[in-house]
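So, here come the structures, one by one.
Values quoted throughout were computed directly from the atomic coordinates according to the rules given, and no laboratory measurement underlies them. What you see is a predicted model; the values in this text were computed from it and never measured.
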Structure 1
Amino acid sequence: MRAIVIAAGQGTRLRPYTEDRPKCMVEVGGKPILHHQLEAFAANGIEDVVVIGGYKRNGIVAPGATLVTNAEFMTNNILMSLFCAEEELVGDVLVSYGDIVYSPAVVERLLSAPNSASLVVDVDWAQIYEGRTDHPLDQAELAEVTSGGIVTRVGKSVGAEKAFGEFIGLARFRAPTVSLLWGLYLRALAQGDDKPYGDAPTFRKAYLTDLLNDAIGRGEHIGAIPIAGGWREIDTVQDLERAQESGLWS
C-alpha cells in the first residue's frame, strides 16, 4: 500500500504561518501536520509515501518519502495536483489531503474496509463547525450516503440537510478503482482543462470530489467509512488555534 499526500497548496488562510513554509509543515502540537500523517501511516505499516509539493516545496521534510512536484500549483487545484503523481498513482493507494491531522486508528479503519473505493466520513462533523467562523459550513465537503453505506454524492454542493457526514480528505482506492479514475481523468482532460467539470467552473479548478462524483455517476460503488472525530482540518489560523487548544495533537 502506498500513501499519496496532496500538499501543493499555498495555504493563504494560514498566513503568517505559511509565509516561510508549505502548509503541510505548519506545526500542530509541536509537530508538522505532515509528520502526524507519516506517523499514522507508519503505525499501520505504510512506509511507501509520496508527497506532492508545490508552494514552498523545498521546505517539505519527509524522511523516506518520494517528493513529486506540481509546478502549476498557482493555477490548478486538488484534482490535477493528485495526478501529478503520475506513475506513482498506480495499484492500491491511500490518498490524503495535506492539511489534515488524524489518529492512526482512523487510518486503520480505512485500511480494513472491504470496498474497492472508500472515503473516511466524520458523522460528528457539525460539532467542528460550531464557532468555526473562518471556514463556514458551506465549504465542507459533505457526503450523501445510502443506508447500506455507499456514497451517492460528495462535495460542497451536497448540503447539510442531506449529509451523512463530512469527507475528511482521506480515502483508499484499490487498483481497479485507480484505473477507472485514471480513465475518467484523462477523458475529461482531453475535453480541455478550461471546460466545466462536475461542480467546478473548469477542469483545472476541479476537486477530487468532482472526479469521485463522475465515477459514482458511472456506477462505481464508493463506501463511506464512518468515524466520530479523531481528526482535524487545519485550513485557517482559527483552525490551528482550535486544534492547539484541544490538546489532542500534543
Structure 2
Amino acid sequence: MRSKIVAGNWKMNKNLAETEALLTELAAKLPDTNAEVMVAPTFVNLASAVHSLESSTINAIAQNMHFAESGAYTGEISGDMLVSIGVDTVILGHSERRAYFGETDEILEKKVKAALAKNLRVMFCFGEELADRKSENHFKVVESQIKNALFSLDASAWSSIILAYEPVWAIGTGETASADQAQEMHAFIRKTITEAYNEEIANNVSILYGGSVKPANAEEIFSKPDVDGGLIGGAALVADNFVDIIKAI
C-alpha cells in the first residue's frame, strides 16, 4: 500500500533561529497521523534540523542535490554530503530549479540516478505552465517530463521514487488546480507508468499534489483516490497551517 505523505518545502526561508523555533513548534503540535511528515529547510540549516528532529517522527529532507559525487562545483551539494548528515530523501526537479537554474530533463535524469545510487529516496517534481494548460497540452508536457527523467530507471528503482505533481501556474499564485483537475492528472500519471512498467508499480508509487495547498482546500484535494498527499510551500512556513494540512490527510 502506498504511503500518504505531507511535505513542507521551505525554499529560501527561515534563518537558523527561526528554523529551530518552527521545528520545535511543529514537533509539539504534530497530530497523530499515519502519513509521513517531511520538512525541507535550507541547506545551511539542514544538519541542525536533522539533529533537532531526532526524537520526532518528522523527517528533514533536502531541497536539491548535484549529480556529481565531488569536484569543482562551487555552491553545490552531493548525495554523499546529504547521507553523511542523516538525510534520506531529496526533492529534485522543482519548477523553480527548472525555471531559475536551467535544470533540464537530461540534468534531472542524472540527478535522479545519482541520488538513487546513494540510496536516497527521490521526490520528483513536475508540472505544466499555464500556457500548456490553456492550449490543452498539459498531459503531453507532464508525460514528457516523467518519461525523460524517470523511464530509463529499472523497475526496482521505483520503490524509492515519490512523485509530486505541481502545476506551475498554481505555485505561489494563490491559484489551485481543482480537486477534480488534480485527480484527473494523477490518474493519467498512473496510467502512463502502467503503460511503461506495470500496474503494480503505478499503484504503489505515492503521487503528491503541490500548488497553493492550504488548510481550506487540503481535505478536498486529499480526498481524491489518486492523490496521496501534498508538497506544501508557503503554508508549511506557519506551524498551525501545516498542522491543519497534516490533519486533512
Structure 3
Amino acid sequence: MPQFGLIGYPLKNNFSKDYFTNKFNELNLSEYSYRNFPISDIVLLKEILVFHTNIKGFNVTIPYKQDILRLLHEIDISALEIGAVNCVKVTRESANLDEYKLIGYNTDVHGFEVSLINFVKDISKLKRAIVLGNGGAAKAIKYVLKKNGVEIITVTRLATDDFIAYEDLSRDIIESSQLIVNCTPVGMFPHVKDLLPLPFDCINDSHYCYDLIYLPEEPSFLREAKMRGASIKNGLEMLHLQAEKSWEIWSHS
C-alpha cells in the first residue's frame, strides 16, 4: 500500500492529509494513504522510513524545510539554490529496509509563482517587494521574485547586514514597494489576533499584499491592508498548487 505523509512539528493543521486523502478517493486509489508524522527532531525521520517501508514521498513543513537538506541524497537544482525543501521523493532499490534514496524538491516555488501571476497578472509591474520573514518558505518566495527581476527588501525581527528590522520600515520603503509578502506565522490560527509590527498607515490602494497564511481566510495582516485599500490574497491557492506539484513528482518515475 503506497503511503505518503507530512513531517513537521507540531503539525497544527490537516490540510495536506485531507487534500491528498480526497485526491486518492477521486482517483480511485483506495490503497493509497497519507498521514501526519509530527516529529520533535529531524533525526527521527530515519525511524519513520525504516518502520513505514511503503512511504513513497512526503511533504516537509515548519521547522524542517532547511534541516532536511542534510539528510537528502539528491536535491533538485532550484531547491539547492533556495536552500529549502518541502517535498521529498523516496525510492528503494533493494529489499534492505535501511536502504533508501531521498530526493528533495521545492514545490513552493511553483505554487507561489503561479499564484502570484494569477494575483497581479503582470509580474513586470513589480519593481520592488518587501518580504516579511526569512524562513524556508520565504526563501522560495525570494527565489521567485529574483527570477522575475524584482528587487527584495527582507524584514526580520532583528536587523542584520542583509535584512532590516520592522522598526526600520519607513514610509518611503513601503510606498516604493508594490508587493508585500508575509512569510511569518504571525496571525495564523489559533493566534488570529496577533499582528505584525508594521506601519500599516503607509499601505494604500497601490499595494498588493500576499500572506502565505490561509487559516484564517483573512489573516490580520491582510485585514489591516484591506482596510487601507490594498489588493489582498492569502496562501490557499499556493498551497493547492504546491500540493499538485508534489503529486506530480511522486507519481512519475
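Looking at structures 1, 2, 3, which one was Cα extents along the principal axes in Å calculated from, given that it came out as 61, 39, 33?
Structure of origin is 3.
Assuming 0.99 is Cα Rg over 2.2 N^0.38 Å, for residues 128-231 alone as calculated from a single structure, say which of 1, 2, 3 it is.
Value 0.99 for Cα Rg over 2.2 N^0.38 Å, for residues 128-231 alone corresponds to 3 out of 1, 2, 3.
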